[in-house]
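K.L.:
Listed below are the structures to be examined.
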Structure I
Amino acid sequence: MRVLALTHGAAVGPGVFGDEVRTAGHELVEWSVPDGGEPPGGADAVLVFGGAMHPDQDEHHPWLADEHRFLAEALERGTPLLGVCLGAQMVARAAGAAVRRAAEPEIGWVPVELTAAAVDDPLFACVPRRFDAFEWHRYTYELPAGATELVRSAQCTQAFRLHNAWAIQFHAEVTEPQVEEWLARAPADEVPDAASLRAATRERIGEWNRLGRGLARSFLAAA
């Protein structure tokens with residue numbers, strides 16, 4: 001299977017999702033959307049990852065409109081999709097849903113809970129009903145028409161399924177080196193207690209990566 005990964009910066013790549021694609025013997029092809037160019041063709045499944053930009057900033061990042069069209073066409077074709085953070089917001093937008101700034105940012109380890117609909121979902125059926133998810137976002141999305149919500153936090157929706165597409169707001173793909181790089185780049189006022197977040201990540205990342213790999217395996221099986 002040929003899996004296309006849409007990325008939006010060097011520090012927000014496929015992480016453990018990419019590891020699982022390669023371990024399963026599939027081909028992983030990356031398209032750095034901000035760099036321009038045509039998307040690689042022939043994708044059997046698409047992964048869409050995060051970025052520092054927001055999904056409604058077309059005037060600052062004109063390539064977002066190109067990505068929007070690409071994802072809308074993929075949804076119409078029924079290509080299996082999995083969007084992460086910005087990728088989740090872009091999938092929601094491509095499906096016709098509104099995206100907006102969240103009431104409060106979620107950065108760090110945030111408690112989330114599966115909805116009743118997640119029990120039979122191909123990706124989330126084997127995920128614990130409650131878990132702490134690694135988050136780093138200031139935007140959220142409205143559920144697209146016809147979508148099934150799968151995960152929520154106290155703040156906002158965290159995951160949905162729409163036919164053959166899934167979206168997750170949390171960073172299930174992230175590795176400890178990626179978190180370290182994000183912390184190094186973050187303004188001091190964005191993460192006031194970086195030391196505590198770094199320590200919590202060091203303690204939790206092994207279990208978190210196991211959950212992320214499981215989600216990736218389930219998506220590849222569904223695709």
Structure II
Amino acid sequence: MNSNKAINDIKLKYFFRLLKLGGAAAVFNPWTQRDELNDGSLNGPSARLERLRSHLSTPVARILIGEAAGYQGCHVSGIAFTSERVIMTGAIPRVSCHGQRMSLRARPWSEPSATTVWKTLRGLGIETDTILWNAYPWHPHKPGNPHSNRTPTASERVAGMSVLEALLSAFPRAELFAVGRHAEHALGEIGRQAIPLRHPSMGGAVLFYQGLRRALSRPT
């Protein structure tokens with residue numbers, strides 16, 4: 001086995017070990033908890049873990065980092081900026097649900113930011129060597145309502161930093177992009193520089209695309 005790959009595998013094992021430790025009041029851990037109100041028979045913690053492992057199993061040139069997992073995306077899919085509907089299109093490299101439903105919802109979960117991000121990655125031709133993650137890895141929600149979003153508290157952000165550092169350590173040559181100010185701030189707190197991008201939500205889709213395209217075309 002290539003020594004670099006062996007080291008990478010060890011670091012990823014550490015990352016997944018830390019990832020499974022997360023979870024608290026009003027925080028859902030997609031990779032250890034089952035959402036009984038939402039998960040279909042083919043979805044749950046083990047399925048989300050498998051999808052995330054597949055997503056990370058590539059030579060990584062860049063990592064796009066958001067704020068936190070959301071109920072319409074990572075909560076269901078196990079991958080940041082990725083919804084059930086986007087996976088069902090079959091357009092995500094290395095990840096498939098074979099056209100099967102993942103949730104019990106009448107319609108597949110669809111997240112606008114997920115649609116924009118993957119459309120942008122494919123449009124720029126970087127979907128195969130780009131991975132997606134969040135500064136706070138788990139899903140913070142309003143108490144008693146797991147299908148909602150809220151901003152992570154200061155203590156929660158601190159609790160998630162070791163997971164973020166573990167992932168970045170596994171891909172030391174990857175170029176980092178902070179999607180939104182929360183992600184930029186979190187990366188700064190661990191001493192990592194990243195190219196800032198406008199978050200695609202709230203009318204930011206065009207600026208997100210333009211910012212990423214500009215960053216990719218700059219002289220090296």
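K.L.:
The value 0.7 for distance in nm of label points 7 Å out along Cα→Cβ at positions 22 and 134 was derived from one model only; which of I, II is it?
P.N.:
Values: I: 1.8; II: 0.7.
Corresponding structure: II.
K.L.:
Starting from the value -12500: which structure in I, II was helix-only ellipticity at 222 nm (-39500 (n - 2.57) for each DSSP H run of 4 or more, over all residues; to 500) calculated from? Show your work: numbers first, answer last.
P.N.:
Details: I: -10500; II: -12500.
Here the read-out was taken from II.
K.L.:
Further question: For distance in nm of label points 7 Å out along Cα→Cβ at positions 46 and 150, find whichever of I, II sits highest and give me its label.
P.N.:
On the way: I: 1.7; II: 3.3.
By distance in nm of label points 7 Å out along Cα→Cβ at positions 46 and 150, the leading structure of I, II is II.
K.L.:
Here's another thing I want to ask about it. Compute distance in nm of label points 7 Å out along Cα→Cβ at positions 14 and 30 for each of I, II and report the one that scores greatest. Please report the intermediate quantities before stating the final value.
P.N.:
On the way: I: 0.9; II: 2.4.
With respect to distance in nm of label points 7 Å out along Cα→Cβ at positions 14 and 30, the highest-scoring structure among I, II is II.
K.L.:
A value of 1.42 was derived for Cα Rg over 2.2 N^0.38 Å, for residues 142-205 alone; which structure in I, II was it taken from?
P.N.:
Details: I: 1.42; II: 1.27.
So the calculation was done on I.
K.L.:
Please compute FRET efficiency 1/(1 + (r/R0)^6) of positions 38 and 118 (r between Cβ atoms, R0 = 41 Å, to 0.05) for structures I, II and give me the label with the greatest value. If you can, show how the numbers build up before the last one.
P.N.:
On the way: I: 0.70; II: 1.00.
When FRET efficiency 1/(1 + (r/R0)^6) of positions 38 and 118 (r between Cβ atoms, R0 = 41 Å, to 0.05) is computed for each of I, II, structure II gives the biggest number.
K.L.:
Assign the value 1.16, calculated as Cα Rg over 2.2 N^0.38 Å, for residues 94-157 alone, to the correct structure from I, II. Don't jump to the answer; show the numbers that get you there.
P.N.:
Working: I: 1.16; II: 1.40.
Computed on structure I.
K.L.:
Which structure, out of I, II, was mean projected area of the Cα convex hull in nm² derived from, given a value of 11.2?
P.N.:
Here the read-out was taken from I.
K.L.:
Then there is this: If you rank structures I, II by relative contact order in percent (Cα under 8 Å, 6 or more apart), which sits at the top with the largest value? Intermediate values should be presented prior to the final figure.
P.N.:
Working: I: 21; II: 24.
Ranking I, II on relative contact order in percent (Cα under 8 Å, 6 or more apart), first place is II.
Quick note: the coordinates plus some simple rules give every number you see, no bench work behind them. All figures in this text were calculated on a predicted structure; none of them were measured in a lab. Cβ atoms are built from the backbone, for glycine too; each structure is taken alone.
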